[in-house]
Structure I
Amino acid sequence: MHADPRSMPSRVAGSIQRQIAAAGGALLAAGAATRELWGVYVATWAGVARLASRRRSRHARQGRPHSEILHQLYWIGNRSIVFIAVTLGFIGMVMAYEACLQLSRVTGDFSQVGAQLLKLDVSDFAATLTGLMLATRVGAGIAAEIGSMKVTEQIDALRMSGVLPIDYLIVPRFIASLIMTLVLSVLGGVVMYAASGLTAKYSFAVNPGTFFDASMVRVRHVALLVIKAAAYGAAIPVVAGFCGLRARGSSEGVGWATTAAVIGGSFSVIVLDFAISAAALLVFGGDL
C-alpha cells in the first residue's frame, strides 16, 4: 500500500510543531535554570554578609563555616598547587617554543618574545588557564559532594534543623575559592613564565636577560589578573554548588551534576574572560 500524498503536509506540519514545542520547552527550562543560578549567586553573597556580621559580633560563636573555610582553603589551594604548576608550566613551554620557532623562520629577532609573553601571561593566560583547571578539579569535587548530600536527603535534614544549605555548604567554598584562585593564578603565572624562559634559553639560546623583561607590564594588566581571578573564583563554586543542588535520583544524578559542573564552570570562565577582556579593550583601547 502507498501512503496517501495528502497526509504528507499534515505530518510535516506536526513534525514542525513538535520541534517548535521542544525548542520552546528547552528555552523555558534554560530560563528557569538561569534564574535559579542567579538566586544561588545572590544567596551566596547574602550568606557571606551574614557570616561577616557574625564574625564582627562579640558574642559570635566559631561554628563550622569558619573552620570549614580553612579546610576548603587547603583543599582548593594546597591540593591544586602541583596540578596548576605542571599544567601551566607545560603550556608556557609550548608557547615559548612555538613563538621562538615562528620568529626564527621570519626575522630571528627574539628581543620582544619574553616581554610579550609576560604581558599576555599577566593580563590573561595565568588567571584564565588557572580558572579552567580549577573548574575541572574543584568544580567536579564540589558538585559531587553536594550532589551526594542532595540525593541522600542530607540537605533536607539541614533545612529541618534550621540550617541554610547555601550558608553551610557553598559559602565556605565560595570564600576559599575567591582567595585561592588569585593565589594559584599568581603562582601558575610565575611557573608558566619561568618555564617559557628556560625553554627559550635551551631551545633557541635566547638570553635570559633579554627574555625576562617586565617593561611592558602595566598596572592595568595586574588589575586584569586580579579581576579575572576574582570573577572565576566566584563563578566556579556557585556553578558547581548549583549543579549539586539540582542532583536528582541516585548515583546517576550525582554523575550528571558532576559533568554539568565541569561544563558549566569551564563555560563560565570562557564567557567571563571574553566579557572582562572586551570591557578592558573598550576602556583602554590600543593601550591594552
Structure II
Amino acid sequence: MNVAREATELPGARRAAAVGTFDGVHRGHLAVIDAARRAGLRTSVVTFDPHPRAVLGGHVELLATLQRRLELFENAGVEDVLVLHFDERLAALTPDQFAERMLRGIGAEVVAAGETFRFGRGREGDLALLDRLGFDVRRVPLVQNVSSSRIRQLVHTAEMERAATLLGRPPEVEGIVVRGDGRGRELGFPTANLDVPEGLLVPPDGVYAGWTHDRRAAVSIGTNPHFDGVERRVEAHLLDFDGDLYGERLIVELWSGIREQRRFDSLEELVAAIDDDVELTRGAERPA
C-alpha cells in the first residue's frame, strides 16, 4: 500500500477515493471503503492527521493511532492513502480548492463518503458540491448506531462487547513495551508495560481479558492501588509466554472486563486474584 503526504507523491492512476478521518476504521468506515472499491478503479483513501476536531479547538480521544489506521486500511484492501496534515492552512481551503487539489489532484474520479460528510472552509462543502464539480459521488448511508463518538462512549463505560459490535473487532490499546517496576515478575506474573501514545483512548481502570502477540493476555489498567501507585499504566500479562518484549509495539485487544482495580488485605490475596484473572482470561471469548 502506498502512503503519501502530498497529492503529487502518489503514482498517476484513475482512482476511487474514500474520504474521511476514519478514526477507529469501524464498520461504517469500512462501508465507505467498500463503496470506493466497488467502483472498479484504484481503491484509495484520503484521510487527515491530526484529527480535525482537535485542531479546531475540540478534545478528541482517538480510537486508533495513525499507524494503526494505515494497517487497518491495508487490511481492508486499500491500495493508496493520502494522509493530509490537518492544520489551519488546510482548514482555510475553500471546498472547491480542496476538491481540485486533494481529490482531482490524485486522479480521483469517484468519491465515496458518508452522507453527512462536510469539508473545506467552515465545513461549507458537501457531496452535492462534489457532484456539481463532476465527480461520480457514492453516498454511503450511515450504519445504524455506528459512529466513532458512540464507540468512545462504550469504551469509556467498559462495554467492550458492545463496542466490538460497532467496530467490527475488539477495542484496542497500543504502545511500546517499556520497563516497569518488575513487581509482576516477582509475583510470578510478568507483564508488558505499555507506553501508550498521547491522545489515545484508554478504557477505565480495571482488569480485562484480551489478546496480544498471538496469545491471550490478562490486561491491568490503572495505578496499581495495592502498591500505592500513582502513575496510570497499561500492563499485559501474556499467558504461557516467557520472552523479552522490550521495545516492541504491541496492539492489545480488550475482550471483556474481569474486575475492578482495588487494594487487597494481603499479598496472598492479590496473587490469588491474579490467578483468577488468568483463568477467566483462558475462558474468555473474543467478541465480534
Structure III
Amino acid sequence: MSATLPVAAVPTQAAAPERSGRSVGHSSPLVAKIVSYALMGLVVVIYLYPLLFLINTALKSNAEFLIDPTGVVKNPQFGNFVEAWNKGSFATYMLNSVLYTFVAATLGTVMSLMIAFPVARGYVKHPKVWLGLFAAMLFLPNTLVTVFQLALRLHLYDTPLGFILIMASGVGVGPLLITGYLNSIPREIDEAAAMDGSGYLRYLFTFLPRLMMPVLSTAFILQAIGVWNDIIMATILFTSQEHWPVTLGLFAFKGTYTSQWALLSAATMIVAAPLLIVYLFLQRYLVASVVGGAVKG
C-alpha cells in the first residue's frame, strides 16, 4: 500500500494546475473582447457626438438655441435647411463643387493608376525610391505662390479648368494605395492579357479596374474629400463668385449670419451631406481595399 500511494498522488497534484490554467485561458479572450468593444464604443461616441450635436443645433430655432444650447431639440425646425439653402445660394455652389470634385477626383485616380502600375511591376528603375518619393510628397506643404504663378501664366487663373487641374494633380496617398494593392495581383494575369493581344493602355484601363475596384474607389473617395473640403486653393484661384465651390459659399454665409447658429449648423449639414451619402454607398469598397491590401499585399 505504501508503495502505491505516491503513484496515485502524482496525477491528482498535476491535474489541479492544468484545470486552473484552462480557466485562465478561457477568461483572457473574454476580457480582451470586452476591452475591444469598450474602446470601439468610445471611438464611436467621440466621432458621433459632434455630428449629433450639429444636427440637434440645426433643428433648433435661434431662440431655443440661446436658451439651452446643449439641450435636446423640442420643436424641430426643418425649415432651417430650406432657409439656409435659399439665403446662401447654395444651389450654384453645390453644382460647382460636384463638378470640381467628380472631375478632379476622377483625373487624380487615373493618374494614380498610371503612376502606380509601372512602379509596382518594376517597369521603372529603382521602384523603392519612387515609393519613398510617394510617401515623402505626403509631408510636403502646398507651394501656394508657385501654384498661383503657374495658373496666372497659363491663363488658368479664375477658371474652373485651372482649379480642376491643380486639384487633380494632388494625388495624395493614391499611388501608395494602388501600388500596394497591385502587388496582390499575380503577374501571370499581365502575361495572359499580353498573349491575348491586349495592349498596355487597354489592359490598364479596361481589365485592371475590374480587379482593383476597392482600391480605386478608396483613392477616388480620399481625393474627392480633399477637393470637396478645399477652401485655401479656391480662395487663391477664384475671384468670381459664380465659380466658387460650396466651401467658399459656406464661408461667406458664416460672415453674414454669424449670430444665427441654427442656420449656420443647417448650412454646414448641407455642405457635409453629399460626402456622407457617398461614403455610405462606397464604404464596403473602403473596407475591401484595406483588408485586401493587408492580406494579399
Highest-scoring label, criterion being Kirkwood radius over Cα pairs in Å, among I, II, III: III
Test item: helix-only ellipticity at 222 nm (-39500 (n - 2.57) for each DSSP H run of 4 or more, over all residues; to 500) calculated as -7000, pick one of I, II, III: II
If Kirkwood radius over Cα pairs in Å, for residues 102-189 alone is computed and equals 16.2, the structure in I, II, III: I
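A short reminder: the numbers here are calculations on the coordinates, not readings from a lab. It should be emphasised that the depicted structure is a prediction, and the values quoted were computed from it without experimental measurement.
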